[in-house]
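Computed from the coordinates by the stated procedures, all read-outs in this text should not be read as laboratory data. All of these numbers come straight from a predicted model, not from anything done at the bench. Cβ atoms are built from the backbone, for glycine too; each structure is taken alone.
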Structure I
Amino acid sequence: MKKNNTVFAKIIKPTIVLGLICFITALMLALVNSITKEPIKAQELARENEAKQLVMPEGVTFVEKEYSGNKHFIYNEAYDQNDNLVGYIFKNGKHGYGGPVIVNVGVDPTGIITGVKALDLSETPGIGTKVKEPAFTDQFIGKTRGLKAVSANNPNPSDNQVQAISGATTSSNAFIEAVQKSLEQFSLICGGNK
């Protein structure tokens, strides 16, 4: 009898206690998750809308659309307060020096860039991360398809040239290619007419 009592005390009882602790912990985590799920979603949506408004300042409402022609991608249509279409927002990425460079691009209905914003960068701090600074991103506003990178030393880039960041050519090119991809997608949704 003493041997059975010892097995229960040393093995079965701690196993039951540990199982109860795990079960209670799992219930508590599920409760916390159910309480925080909606506020987290709301914060993510607000953050996404803020990023969209940065590249499409006239946009108030954003409607997600799907293009399923010869290529497949997701984009957003932007509408003003009077429900007039003011442009499109595309999210694309290319591989930079340290990882993907993800960019939001706003394009008006005529194919002119209204804004660009780096959403995700894994580039070298202080060098490659300069692609998110206004000195670089503001160059894209007002440009159209056919973007080309030129040396940072070029004092007078032409209409669709963008001055690359000195020492961050790979990051600059990845950013420019992501923007160019967005302009190509714009052309697709317009039937290739832009």
Structure II
Amino acid sequence: MLKEKIPIPAPKITDDHRKLIYLVGIYANTLDKSADKENWFKDGPLYATIYELTAEGIFETYDYAPVSVLGLDGFHRFMNISIEGKDDLDDLRELGLLNHMKISTTTYGTVTAYRLSSEGMKHYDKTPKKFRDQIDKLVHCPKHKSKLMEIVCIAFEKYYFRCPSCNYEREIPIFEIEDVSYISTPRFIRLPYRKRR
């Protein structure tokens, strides 16, 4: 007997989705429009930027936690990653607003890169000014307001924003794992005793 498939509703676009669309758009789709090449936003710098915007309270429903990530050098490191941010990237791909591409590295790993689809660009153009201003404040150089800062990674140990015009730098502390204190209490579960036969 065949079971009937229950349709899964498509995710609704939230404010955080709109902010993520804008973020990917400014780094991938709007750079070098005059050039004949396509730009893609690699996952490492994207996760670092999502972390920074989450820590600053721009992404309102996101949180972050340390996750072991395999670096390009083949070693594992802990990074503060937003699982909600990764989930929203998947939602945007599912809705056809985001394209992705897997890229092989020289150490036989893979990197995922993202770019808005043509449908995603329509949503990018409709991003509310309030959201644009919040993100622009953090990703544009404070000295040259119109300059989008690059996201630079050094030996997979440090990410930072850098202005290509004046070399202003601001570190993204994605590798600084916070000490979170918690209290746990052991619980013993009593199971009913059964006599064996």
**Q.** Cα extents along the principal axes in Å, for residues 27-90 alone derived as 39, 33, 21 - corresponding label from I, II
**A.** II
Q.
Of the structures labelled I, II, one was used to calculate helix-only ellipticity at 222 nm (-39500 (n - 2.57) for each DSSP H run of 4 or more, over all residues; to 500), giving -8500. Name it.
A. II
Q | Label whose coordinates, when relative contact order in percent (Cα under 8 Å, 6 or more apart) is calculated, return 20 (choices I, II) | A | II
Q | Given 0.50 for FRET efficiency 1/(1 + (r/R0)^6) of positions 75 and 155 (r between Cβ atoms, R0 = 35 Å, to 0.05), calculated: source structure among I, II | A | I
Q | Of the structures I, II, the one that 9, 28, 24, 13, 8, 7, 6, 4, 1, 0 was derived from, the read-out being P(r) over Cα pairs in 10 Å bins from 0, in percent | A | I
**Q.** Among I, II, structure where mean count of other Cβ atoms within 10 Å over residues 163-170 as derived comes to 18.5
**A.** I
